[in-house]
Structure formats: structure tokens, C-alpha cells
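There are structures below to look over.
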Structure P
């Protein structure tokens, strides 16, 4: 087997590996992400009592600030 044949074989193997990797990510990517990297959103309240305010129509509202 010549050097060119070996290089060509390695390149085709890497292309096949990349294609299969794209298929795996396309099929099971969401499951993998949900199991190993779940979203972690933490919203602590800055003021638990809130800030009273009024809209222009006179409706009373409470605004709560988050960090």
C-alpha cells in the first residue's frame, strides 16, 4: 500500500466518522444535552416585598426586582 493510499484511507475514515457524528448529534443531541448539561436558571429576588406602582390607567401593580 502506497503512502497516498494510506493518507486517502485516513481522510475517508475521518469523513465517515464526522458524518456519523453529525447523525448521532442530530438524533440524540437533545437527549444528551438534557441529561448531561441541563439548564440552570436561578432568579433570586432582590426585593421580596416588591415596589408598588400605578399604570397610566390607574391600575395598581407590584414590581419585583430580580438579580
Structure Q
């Protein structure tokens, strides 16, 4: 099983309607987005910071994302 990547939204300039700062998003694999230095949360990758969670917290977050 592929490990799902989680990121924390740090900025939302120009995407205020669709992104929330301080919200955790799950990244959807998308080679086209990567080629443009974006994540498939469809916003510039620089708006997000990767996060590492304990296994228990990760499971809890993924259960509601």
C-alpha cells in the first residue's frame, strides 16, 4: 500500500475560497502537478509544509480526511 502524504496549509494567497490555513490536506498523487511544482490539492506546493505524525494520530487524521 502506498503511504498517503499529508501536508499542512501555510498560505492561501489567491485560493482563500478553496484552501484553509492551518488545515491538514491529503496529497493526491499526480505526476502532472509535480511537473509544475504543485500538489494535487491544486495549489502551489510552497503553500504547504509536509508533516510527520505518530501512527495513532495519523490514523485518526486519515479517518476524517
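Values in this text are rule-based calculations from the coordinates and carry no lab data. Computed from a predicted model, the values in this text were never measured in an experiment. Cβ atoms are built from the backbone, for glycine too; each structure is taken alone.
Tabulated values for the structure
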| read-out | value |
| --- | --- |
| Read-out helix-only ellipticity at 222 nm (-39500 (n - 2.57) for each DSSP H run of 4 or more, over all residues; to 500), computed value -6000, structure in P, Q | Q |
| Which of P, Q leads on Kirkwood radius over Cα pairs in Å, for residues 4-43 alone, largest value | P |
| For distance in nm of label points 7 Å out along Cα→Cβ at positions 12 and 36 computed as 3.0, the structure of P, Q it came from | P |
| Volume of the Cα convex hull per residue in Å³ from the coordinates reads 198; which among P, Q | P |
| Structure from which 22 was derived, relative contact order in percent (Cα under 8 Å, 6 or more apart), options P, Q | P |
